[in-house]
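Laboratory data are not the source of any read-out in this text; all were calculated from the coordinates shown. In this text, all values refer to a predicted model and were calculated from it rather than measured experimentally. Cβ atoms are built from the backbone, for glycine too; each structure is taken alone.
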Structure I
Amino acid sequence: RLSRCKKGSRQYKRLWKLKNTIRTKIDNQLINLYYQTTRKFIDFCVEQQVCEIVLGDIKGIEKNTKKKKRLNRINRQKISQMEYGR
């Protein structure tokens with residue numbers, strides 16, 4: 001609907017504002033989800049008396065996963081659905 005409006009018109013501004021509010025709401029929900037999952041993970045680790053947690057950069061992890069297509073199809077799908085850079 002936004003593409004059908006003239007730039008600068010009232011309808012365009014209203015739809016643009018609506019789009020931005022929806023986008024910020026979704027971003028806030030994702031941030032809240034990340035916070036809740038990390039909080040539960042830390043609580044689980046404390047409960048299980050985990051001494052060490054290792055974190056790292058996962059960029060470039062998808063390299064060399066295409067060699068045997070049949071075996072790595074599921075792994076490649078899981079890797080492509082991971083969150084990068086948050």
Structure II
Amino acid sequence: QKDLATQSADLEEQRLQIEVQAVYLAKQRLKWERFSKNKDRELEQMRLENEKMRLENKRLELEVRHKELELELKQKGSGNHA
């Protein structure tokens with residue numbers, strides 16, 4: 001049977017191993033949080049870019065429709081004078 005000093009040393013070694021593992025896991029968690037926040041920021045940036053493009057497409061669509069209506073009015077107007 002191990003004497004008390006040996007048991008104490010074994011327990012201390014186990015405690016240190018657990019602490020090392022806890023520190024490692026904490027570092028991994030921080031790395032994951034940093035990565036996750038960066039990805040969230042990238043996704044938000046992509047969402048905003050998509051919304052910007054959607055609004056620009058809508059603006060161009062309205063501009064084209066406006067030009068079409070102007071053209072129709074000109075054609076109707078010139079048709080009445082002929």
* Asked: Which structure, out of I, II, was percent of Cα pairs over 22 Å apart calculated from, if the result is 69?
  -> II
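Starting from the value 12.9: which structure in I, II was mean count of other Cβ atoms within 10 Å over residues 12-19 calculated from? Write down the numbers at each step before the final one.
Values: I: 12.9; II: 10.0.
Label of the source structure: I.
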* Structure fact -> Candidates I, II; helix-only ellipticity at 222 nm (-39500 (n - 2.57) for each DSSP H run of 4 or more, over all residues; to 500) computed = -36500; producing structure is II
